[in-house]
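Quick heads-up: structures coming right below.
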Structure I
Amino acid sequence: MEQISSFALGLVETLAFIFIFVIGLAIVWLAVMFIHDKYQTESTLRRNYPVLARFRYLFEHMGEFFRQYFFALDREEMPFNRAERSWVYRAAKNIDSTVAFGSSRDLRPAGTIYFVNCPFPTLEKDAHDTAAVTIGPYARTPYATNSIFNISGMSYGAISIPAVRALSKGAKMAGIWMNTGEGGLSPYHLEGGADIVFQIGTAKFGVRKPEGGFDEDKLRTVAAHEQVKMFELKLSQGAKPGKGGILPGAKVTEEIAQIRGINVGKTAISPNRHEEVGNVDELLDMLCYIRDITGKPVGFKAVIGAYGYFDNLCKRILERGIENAPDFVTIDSADGGTGAAPMSLIDNMGMPLRESLPRVVDMLRKYGLKERVKVCASGKLINPSDVAWAFCAGADFVNSARGFMFALGCIQALQCNKNTCPTGITTHNKKLQYGLDPENKAVRVAQYAQNMRKETGIIAHSCGVAEPRLLKRYHARIVLPSGRSMAMEELYPEPEVIKAPE
């Protein structure tokens, strides 16, 4: 008994010593921080309020996460609110996406879009899957696909190996295509067997000479892969029109540097445009050049701002012959996504897709080019209503990057540019990548795409058509500032067609 009492007394004394020691260390640390803060000159707050001011920066950082989970309402958070993200999560997990009692969406604000139901909706037995669309009739190897919702450009480098693997395998399961982004073609893109769209950015990563410009041998090598179905020339990106891609040096690993042809650990900043493309004729020349070398369909991706050039582009296509036309155009939105971009561009530059997509479609219709040039809509389209609207506007395909990031498990932590993504999607830190299982997430990627196709189809059937590509502008209405709504076809009437010169 005395031994137990002696042991207990000794344990208490040891714990007391440890406690006093820790308290002592804390006091010393606080004293050091106090002296440092008091006499440093970088921060006014820390100089005036030593130690205490440090908590401000902690709370400011943690505020992003607290707002997301505790303070923001379901439909007010940006860039994607909780209601939008929740649908993607449920679709990716293939769990019940129904809700009860009534909608929490406010239909009154100006710009709100809703669809008009048909008194005699399409019966399920009369509905059918989307028909195949052929892209690139003048290419040696045209591409035919019936997919409507595809994976937009996300470079290996901007996202991790497990993320690329999951997207590639999921795309194959769902029968959709995957865009490489401007970072070149990696083994992980090909691993899953999906159809690939190879994006050529302004730095021409993966198909460039060391001194710059195209390496034709590399172009042919990429095109030789059967999985590579098309090439996309990137002119501009939604979140940063007028600015090239940015890959922080912390993300430039040895493998990424080798694939891109850049230096390890050095930030890669692409030029803000292709040096060879300074007008519409040079753009058409480059598209024809890539198509001639690769034999595959070629299009371009752009944010629409000053749209007069698009009018000139269509005129020159008719003058040169429609075989010179791009096989597709991808219209990105001013509210598109990015891994890293200046806030001045993210917040202020370019035209939102709600306005630019109908304008581009109308211009192609005006010049009789809509059948020749397929239109892909990209930028913040992650829910069925967004996708259905794009088809009403005249899109042939919809592409999404952030929607598929949510399917991978993205929590909108806004750490994409810091190599500290907690879900392992946009980081090359092996410890953070550990939680992202490519096999599991591939299934979620596929289920998200499949449920998107299913629920976009439900909207189409409610409007009285058999599949989403049959949606027209009279199926959607837009709320005006007066509170009344107007049919989209009235807001964007059918243009008068200009015939090609004989």
Structure II
Amino acid sequence: MSTVLWLGLLLGAALLLKAYLQDRQQTAHTLLRNYPVLGRARYQLEHLGIFLRQYFFAMDREEMPFNRAQRSWVYRAAKNLDNTVAFGSTKIATTPGTVRFLNAPFARLDEECQETPPLTFGPECRQPYEAKSFFHMSGMSYGALSDVAIRALGLGAAKAGCWVNTGEGGLAPLHLESGADIVFQVGTAKYGVRTAGGRLDEAKLAAIAQHRQVRMFEIKLSQGAKPGKGGVLPGAKVTPAIARVRGIPEGQDSLSPNRHPEITDVPSCLDFVARVREITGKPTGLKFVLGSDAWLQTLCDEIKRRGPESAPDFLSLDSGDGGTGAAPMGLLDDVGLLLRDSLPLVDNALRAAGLRDRIRLIASGKLITPTDVAFALCLGADMCVTARGFMFSLGCIQALQCNQNTCPTGITTHDPRLQRGLVPSDKAERVAHYHRNLVKEVEQLAHACGLPDARAFERHHASVVQASGVPVNVATLYPRP
């Protein structure tokens, strides 16, 4: 036997002995203490199990938070490939919660239809905003996403004609490079527009508003990933550039408070909306996950008392079943109403108060396919936004490592080695294709229902399958006032 082989065997034996002694002596893991070395296989298999289930064992429509059928639709749309399916649907149509759109006996011919018309936000603001599309990007923060991902999303949004939402991480130079329209989110930590003590810095806010691309301001009260809890950016992801944009120390965990210190009730909330709108001159709205619907009545009553001009220009309604942010399981799984329940409540409350024409309604929460978006429009949304849909268009594989700086596709990591795989110029095309193909198929659904455009959807155009297996019209499930 050669000397090299003997040396290899001796080295291997030494490493095994070292691992054996380490496992026997440690006290943190019972399994390793009782089964040294061999017990390590359990932890490796537990980690690999996520990917084994995803690629080999789970059926096309079983996975969470997004199944293979949903992801595959986005991937093909982003690559501008044929997305038709042959030989029948694989979707079990009798599953409770399944949406069925109600086609008209005489569908609209293409030449009878029109592009979905634009919608104006804040017509009485000094600088109102006309949004051309009904589908846009939800908040994705600079810092939570990599530089290359932010650049690709911006370039893609500019090609598609939709807006980019900064998320709570502030406005970075990368956001401005593409020329895309921008919604600036004012989070609870006021990143990018904060004083040293975390309050609103009016001078910084005014400077942000000077950028022509910044079209609207969104004050975040809560988000679907963690209603009632602020965001967390691990210190490992707080690079010098991110620290400068956010106005925080480099290399330290970036923690947002549970709420805005300035906002303690409905009157102070409307005061803050008015303050931001007055400083910026641009449409200003609120983002939240709905919990108690009694709050809606209080909000509407206060707006009526002050006058319709005091109302937010839009409400961004998020779903309580998670989002791009990492969060404690209790908040992620069990807090806040889901979008399909909260959206009709908000729409009804605004209609009952006579404010529906004054306030635009934006829906957010797992809206990544044409069915998701069309159903939200049926329930009362004026606009739909998604973050994870656009992440999938960049190549996200749902590795569930967004908060660990180890994203294998380079989207949510600051590791240059992993970012290298994401080429912004190429991925921007996929972002634009995804947007265009989704809009096209939502409009196809509208035409099948006999409608001229996607914004004409109403509740009676869809049914939802109940526990009995019988579909019930949405207008019956959620009657309007």
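So here's what we get for this one:
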item: With distance in nm of label points 7 Å out along Cα→Cβ at positions 235 and 379 derived as 4.0, matching label from I, II; result: II
item: Parent structure of the calculated result 3, 14, 21, 20, 15, 14, 10, 4, 0, given that P(r) over Cα pairs in 5 Å bins from 0, in percent, for residues 283-354 alone is the read-out and I, II the choices; result: I
item: With Rg and Dmax of the Cα atoms in Å, for residues 251-298 alone derived as 14.8, 38, matching label from I, II; result: I
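All of the numbers you see were taken from the coordinates with simple rules; none came from a lab. None of the values given here were measured: they were computed from a predicted structure. Cβ atoms are built from the backbone, for glycine too; each structure is taken alone.
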